[in-house]
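Bear in mind these aren't lab numbers, they're just calculated from the coordinates by the rules spelled out. Keep in mind that what you see is a predicted model, and the values were worked out from it rather than measured. Cβ atoms are built from the backbone, for glycine too; each structure is taken alone.
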Structure I
Amino acid sequence: MEQTAKKNTGAARDKRQKLVDATMRRHGHSTYALIETLHSIQEVYGYLDDDNLRYVAHALRVPLSKVYGVATFYHFFTLKPKGEHTCVVCTGTACYIKGVPAIFKEIKNKYSVNPGETTEDGKISVLTARCIGSCGLAPAVVLDGEIAGKVTPDEVVERIGRLI
């Protein structure tokens, strides 16, 4: 714990850490600021790392188990850094029935990455979403924020290749 405190004391000079501290200060360091503070960390660092989760638990006087519980409960939060590019595969019923398992299989074959993981080179993260609201375009994926509908496994792999 001492090492974490030292890291965060030094990191307080870091611009990103100052933004996180400002969020907690704006909410009076209340335990109710937890979700807002986690959003700030995710926004400025890109993910929730162990050191920052410990720092927030200490600063807001919240048990670390509760901080981890909130961070893992909400789908928006991630505990791992994302890749340079993202491929979000819709796993809703319509998309799943129309070919999601084959899409995952082809991505795994070509890029050696499973859903929820990032390639070793950090280029692409393959994520899932329960529904992206594009059932008429099933199966659908979101590549760096752009929806692609009625895609085949080969087409998804080819589009990922264009990104990286």
Structure II
Amino acid sequence: MATALTSENVQEAWSALVQDVRTAVLLTLRNGRPFGSHVPYVFGSDWTRAYLHLSRLALHTQHLMTDPRVSLFIAEPDGPGKNPLALRRMNLQGEATILPPDAPSYDDIREQYLARFPQAEMMFGFGDFALWELRLDDAHFVLGFGQAFVSTTTTPARWVHQKVERPSLR
């Protein structure tokens, strides 16, 4: 029988996933329907804050200016020999807001972003680009079969195993 994972184990797995996978799918709302875009990201000190460097000209940014509700989906890449249904994946929901250049955390986030994506340095000089802060409220993290965990912004380092109610076969 497998050993139950602790919150610390899940936290380590979350950290490994976001270090291994540098891009996510940003889901915005377009005419009331989900719209997915591939975006590079960095996180703050935990999963409750993610940062994106976006152009005002991009459709997803235009959607955010109309409706700030977002979902960010991060998944381990598929490959030969992997079971695609058992890939590590995380779904986060919250709201997006522009991080103004005079915000106390702006310089640190910019530095962190450029350390991960040095090729983006030139775009920080473009007037249509801005750092966006995703203020994420809840997380759903799947490590494989029967290994789904949830967390909320009130206790971001506490991961609770997702219990699934099975329908009766009567």
Structure III
Amino acid sequence: MILTPHLLIGAAIGAKTHNLGLIVILALLSHVILDRIPHWDYPTSGIKYFRQTKNFKTLFIDFLKIAIDALCGILIVIFLAQKTNQLNNWMFILLGIFFAVLPDIFLFASRILCSEKTADKYTNFHHKFFHGPKTEKEGKITFLGLTTEILMIILTILVFFS
């Protein structure tokens, strides 16, 4: 799943839950649940194969996709927090966001910082544990995959306003 739904759900968990332990558990669990449902992922082969290709252009393009995705999510969170008077809960919101995207942060960091063997082990773990069996190719947009992304964003906005 792209980052925006993860960010939004983590923010909603933080905004509605003011217990650090519960935020950690619920945010991490939300990541697993979201990645288990059919969804769309944009391709990040520039990061995945950077060690072999040393192609800085594709690496930069992948960084740019991730940055735009994350920025969209953060801007939506800021807008929702302002509209729902949640600005006084920023610490909880940020913790919810952090723990909701933590598995993807580890995935990214392992690809960039760890040996290829370690990165492959974590990538395989991540895709088997979080994603489960994958039936769609990365980057392929399907109606169901895109619909679940949009539906998660809408549901999260509704949670903010509840």
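Observations on the structure shown:
- Of structures I, II, III, the largest value of distance in nm of label points 7 Å out along Cα→Cβ at positions 20 and 76 belongs to III.
- Test item: helix-only ellipticity at 222 nm (-39500 (n - 2.57) for each DSSP H run of 4 or more, over all residues; to 500) calculated as -6000, pick one of I, II, III: II
- Answer label among I, II, III for the case where Rg and Dmax of the Cα atoms in Å, calculated from the coordinates, equals 16.0, 48: III
- Between structures I, II, III, the greatest calculated value of distance in nm of label points 7 Å out along Cα→Cβ at positions 52 and 92 is seen in III.
- Which of I, II, III leads on relative contact order in percent (Cα under 8 Å, 6 or more apart), largest value: III
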